[in-house]
Structure P
Amino acid sequence: MVSSSAFGMIPLFSMPALNAGMTTLSVVTHRYAIGSIFILLLMLWQHENLKIQWGDVWRIFILAIFNNLGALTLIYGYQFMDSGPATTLQFSYPVFTCIIMMMFFHERITWRTAIAIALAVMGVAFLSGWQPGESNVSIIGVVIELLAGLTYAVYLVLVPVLKVRNIESSKLTFYVFVISTLQLLAVAPLCGGIEVAHTPSLITSLVLLGLIPTAISNYTLILGLKKIGSTLTSILGALEPLTAMIVGVCIFGERFTLIIGIGFVAIITSVMLLIVPAKTTKN
């Protein structure tokens, strides 16, 4: 619950930086640079080994690419639509994961999967906020946030495919953050550079962004997986979009309509259908 709620606070700490004129690239670079420092301090405190095999470097490099794409599209989408619905759309990644597994790994489609995909499509339509006669600007945000969900789904699929599951979770997280930061710094000169936080409030927001929805959310996710397993952890992950929606409405004054509410419920229901195991009948 702490992990998913913490991740849902990304808008709370990223929106002030975006509203201050900082670019998405700068925000995400600060997020992973600061997050990697906190994870490193945690690993040193727990006396964890930092060594990895050279053969794992290129695998982590690939994971970092999709990690960056997911983070950049998530935060960039906030410029086109409210952060609550935007984060809920990114939460559709289990649906994308399921579709990828069916298309490329020949997993069979079940009635639960078909219903989940249909609900997800309906949820996307409602969360877009589209109304007849209105501007389609929000559709741009929907596409961007769906790309965020898709890239994160690819990230999850690649973890077992690239055979990095044997690396300790905190160590893998640390090196993904570090390489993600280096990749962003490498492309920064092509995108106008990285803006440095220059006010106390902005510095505070970025430090909290690197700490709460980055370092704390990832670390408590690992603890949760070890204590209660992946299924229950995934179910409690529904607190992520709920937290983001509450933050958006209560802190940033974002609208919450019946249509958005229906879309929110549809997305959550579709994800629950996919991650809650079906009951089996004993012979």
Structure Q
Amino acid sequence: MKSHNLREKGVQYLLTALAFSALFGLLLIALFILKEGLPFLTQVGLKDFIFAHDWEPQSGKFGIYPMIIASLWVTFGAMLIGAPLGIACAVFLTEFVPRPVMHTIKPMIELLAGIPSVIYGFIGVIVLAPLIRTHLGGPGLSLLAASIILGIMILPTIISISTDAINAVPNSYREGSRALGATRWQTVYMVVLKAARSGIISGVILGMGRAIGETMAVIMVAGNAVKVPGTALDSVRTLTANIALEMGYAVGLHRSALFATGVVLFIFIMLLNTLASAFVKQEIRRR
């Protein structure tokens, strides 16, 4: 009995240590980014850094406002495409197709999450960008192309988590709704989706996190022009793309500016995740 208890305590301590080691690793990363970026923000000023429009490191101009706007628009466009499609696909798989079909299709969709982002970017450059250039105008490599590619990339995450959330809704909810005379669609819309709302929102949040942090595919299809986009057909550069493109050769103040960009991106993502988490908790309390 004592040996059994010791084994349980040992496993408990091991899992606790692993959990704290992951948190410790994240803390070290955050501290490193802050250590490298905060001196630049102190020297240049947060206001001048965020709201200036010119990014010319050779001339000592470090303005990331166009890249902030581009990141916001690309993420918004990706969510506008990926969230409705992902939720609709999850509803279709869980409520309108036979279970064996769902259990066959769902793993195939989850495999899409393992495809390297460079493959999505390659498809965007070869297929999507020429279509946009031919039928809509502009350079093709644009905010619209980046939004579409990211919208497709986040689909597996949203579909998988939303499917699990909908499957977790007890069948008694559906049966009660149908017994009261609701149609199948009314049951899905008024009962199932509301019961699974917190899980679906969590899936959308994770999808948003991937869209904000994606780099390689965005570099390939966004065009990488440092300017505030006037239309969806304009080329843009996001914060992540800027760091990836210039970190390899940046030195001195230029390198510090890229780390400061990472600080801004880190704070930005934390704020979005905090707001989204607060929204999920509020929805849970209402239930």
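No value in this document is a laboratory result; all are computed from the given coordinates. No experiment lies behind these values; they were computed from the predicted model shown. Cβ atoms are built from the backbone, for glycine too; each structure is taken alone.
Quick check: 0.10 is what I get for FRET efficiency 1/(1 + (r/R0)^6) of positions 39 and 151 (r between Cβ atoms, R0 = 25 Å, to 0.05), calculated from one of P, Q. Which structure matches? Derived from the structure labelled Q.
Name the one structure among P, Q that FRET efficiency 1/(1 + (r/R0)^6) of positions 31 and 103 (r between Cβ atoms, R0 = 35 Å, to 0.05) of 0.65 was derived from. Checking each candidate, the match is P.
For structures P, Q, which has the highest computed value of FRET efficiency 1/(1 + (r/R0)^6) of positions 95 and 239 (r between Cβ atoms, R0 = 25 Å, to 0.05)?
The maximum falls on structure P.
Tell me which structure, out of P, Q, gives 0.10 once FRET efficiency 1/(1 + (r/R0)^6) of positions 183 and 215 (r between Cβ atoms, R0 = 30 Å, to 0.05) is calculated. The value was obtained from structure Q. If relative contact order in percent (Cα under 8 Å, 6 or more apart) comes out at 44 when worked out from the coordinates, which of P, Q was used? Going through each structure in turn, the value belongs to P.
Volume of the Cα convex hull per residue in Å³ was computed and gave 204; which structure, P, Q, did it come from?
The structure behind it is Q.
If you work out distance in nm of label points 7 Å out along Cα→Cβ at positions 7 and 247 for P, Q, which one comes out largest? Comparing P, Q, the top value of distance in nm of label points 7 Å out along Cα→Cβ at positions 7 and 247 belongs to Q.
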